[in-house]
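In the part that follows, the structures are each spelled out as structure tokens.
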Structure I
Amino acid sequence: MAERLQGTVALVTGASSGIGEAAARALAAQGAAVVLAARRKDRLEALAHELQDLDAAVLAIETDVTDEAQAREAVEYTVRELGRLDTVVNNAGVMLLGPILQAPIEEWERMIELNLKGLLYVAHAALPYLLKAAESEPRRVADLVNISSVAGRQARLGSGVYNLTKHGVGAFSESARQEFATRHLRVSLIEPGAVETELPTHLKPETRAQLEQRFGNVERLQAADIAEAILYIVTRPRHVAVNEILIRPTEQTG
């Protein structure tokens, strides 16, 4: 049976669009107080006002998680304003595809900074509070949900460093899962396939055209589909941990 989330607090990174926005909506609908963290303040505030109009407890904080101090402040702000932290959705990420040969180093650095280091900064800051929440009512369990990709399982031509970052997210998540399992902090990994989000808009035109050709006839997942998977994970009873979800569009073959 799913458990509602009243009395709990969630922090969602990358919450200004896509999967992060959808996750925030889903968590708020289940009764959690939600803190929205991302760089685009105007979008965060618009979403916060919308959810507040539906009587959800929502706060927004402009945050660049690639800055360790800002990532830590997002966590501290959450606890300072709402008193606890039960759920973290580590969603912020970027996908910059292309050949390895003569790749712009700044693209590699951007993916490593956000997909890996940003995720690690948030996790590091949040862990003490998540462990504390796992010891207390109302649920006596806490959740760290890391958003990876099918690219974290399957290396493909043209996505070498993106693959590297997402494989790293999977390795970190599994090690953390083992470390905190007996303390009722559940560490879960979600690996989406093709989702209709803004990620492809960051690609070079030729790379984006190749991606469109690959998935042109595939009915892609919606951000809300991934939010449902996140919600499934965090609403399980205390004795149930969903370690990993790989979720693809029905028509996606690889």
Structure II
Amino acid sequence: MIGCDCQTCHSTDPRDRRWRPSVFIETGDGHSLLVDAGPDLRAQALAFGVRRVDAILFTHGHADHILGLDEVRRFNALQRRPMACYGDSRTLDDVRKVFSYVFDSATPRGGSLPELELFTIAGPFCIGRQEIVPVPIFHGARAILGLRLGAFAYLTDCSRIPDDSWPLLEGLDVLVLDALRERPHPTHFSLSEAIDATRRIGARRAYFTHMCHDLGHEATSARLPPGMELAYDGLVIETPDRVPDPEP
């Protein structure tokens, strides 16, 4: 946090140095997918060697999830094609407003503009052979999307999971879930709410994301239930396409 002298903000643990949350997914058939494109996209791509992105999946259109879109110019140049961007209709409207110059025919064309192709998520869809299942959740009063890919689900900026979405989260190997801080918050799960939701979902492993500086990595992870921990920048997770059936 700017101007903060707390223990987490001055921690020497690299896991306490947090960019805005995003997930880079490499699928079994060789596609590279990015979930959200926050303001730190350039630094994240350089730090972790991201050289190819086949599509961007948006959870919602808030600034910390879309403001890195201008960096797509470099991927356009490397891959010589527009970037496919998927989101619900409200999120795509946000993208068109925030990046209005990209979609304005009066803006001079050239390498200074990201080339974006927008596709509305209206239900499950595939990129290559990978099925992507949208999971409706709430970020305060706003309906946004979580995403499920095989045995992996990503629910950031979540404050409520509606009744119809719980069945979409059955049989997970890995769950990534919002856990902002200890105290309740109107638009994010608190840590205790994230733990309760994780227990109900029953994922084998859970990683909490979108933490504020209230939650230091080492101390918080040490007191979490088994199978749960805080995520951190650079964390790499491997997950099967499906959870194996329990042994007899």
- line: relative contact order in percent (Cα under 8 Å, 6 or more apart): greatest across I, II for structure I
task: Name the one structure among I, II that helix-only ellipticity at 222 nm (-39500 (n - 2.57) for each DSSP H run of 4 or more, over all residues; to 500) of -13500 was derived from.
output: I
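So Kirkwood radius over Cα pairs in Å, computed for just one structure, reads 18.9; which one of I, II is that?
Corresponding structure: II.
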When distance in nm of label points 7 Å out along Cα→Cβ at positions 120 and 152 is computed for each of I, II, the largest belongs to: II
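Which structure, out of I, II, was Rg and Dmax of the Cα atoms in Å, for residues 40-143 alone calculated from, if the result is 14.2, 39? Show your work: numbers first, answer last.
Working: I: 16.4, 53; II: 14.2, 39.
Only structure II yields this read-out.
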- line: If volume of the Cα convex hull per residue in Å³, for residues 88-167 alone is calculated for I, II, the one returning 76 is structure I
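Bear in mind these aren't lab numbers, they're just calculated from the coordinates by the rules spelled out. Nothing here was measured: the structure is a model prediction, and the numbers come from that model. Cβ atoms are built from the backbone, for glycine too; each structure is taken alone.
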